[in-house]
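Next come the structures, one after another.
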Structure P
Amino acid sequence: MKLALYLIGITVLLFLLLNKASKGRVIEAISIWWFRVAFAFVILFAINLIASQFGLFVPINIVSGLLIAFLGVPGIASVITISIFL
């Protein structure tokens, strides 16, 4: 727990030391990443609705959401493939 607090504190301190243009780029990158994560969960929900009609279960959890947010279309294909074979 202490290690996590130290890492958060160091990250905030480094963020405060950035200039205005760099802060804008960092905030933009974080907001794009959170939008991708949110959209990944919407896609997971839609895939789960469609797959349930065929008797498949696609898990909606943080790992599959981050996988889709990070990989995009290959992430969707891998989550569907894993749900089919498992």
Structure Q
Amino acid sequence: MARLKGFDLLSLGVVSAAGVWMGIRFFEPLVIDRLREDGNLRTDIPVPEYDSNGDPVGSKPMSELRDELVAIQRREKQEADSQPPGSSAH
């Protein structure tokens, strides 16, 4: 029974975390728009801009992010290959 309760707690935790994350992603543009309309939006902190679909403006597409990650991995591999054997950078 303890194993079943552990699984239940893990499932509840995952579902709760996913629900909070999705709720924030859904309601953030709505709340920001309402605060802006009411004139209560703080100007001393950066606030993301959203388009009419609720997507962040200026965000990079996944293909561009993947290309940047691949470039970083290649650079790190080249740096590791260029170090003499036996030396450690870390």
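Can you tell which of P, Q yields 247 when volume of the Cα convex hull per residue in Å³ is derived from it? Derived from the structure labelled Q. Set P, Q, criterion FRET efficiency 1/(1 + (r/R0)^6) of positions 11 and 35 (r between Cβ atoms, R0 = 41 Å, to 0.05): the highest-scoring structure is P.
Given 10.6 as the derived value for mean count of other Cβ atoms within 10 Å over residues 27-34, which of the supplied structures P, Q does it correspond to? Comparing all candidates, it corresponds to P.
If distance in nm of label points 7 Å out along Cα→Cβ at positions 19 and 75 computes to 3.3, which of P, Q did it come from? The correct label is P. Source structure of the calculated read-out (helix-only ellipticity at 222 nm (-39500 (n - 2.57) for each DSSP H run of 4 or more, over all residues; to 500), -23000) within P, Q: Q.
Laboratory data are not the source of any read-out in this text; all were calculated from the coordinates shown. Only a predicted model underlies this, so the values are computations on that prediction, with no experimental measurement involved. Cβ atoms are built from the backbone, for glycine too; each structure is taken alone.
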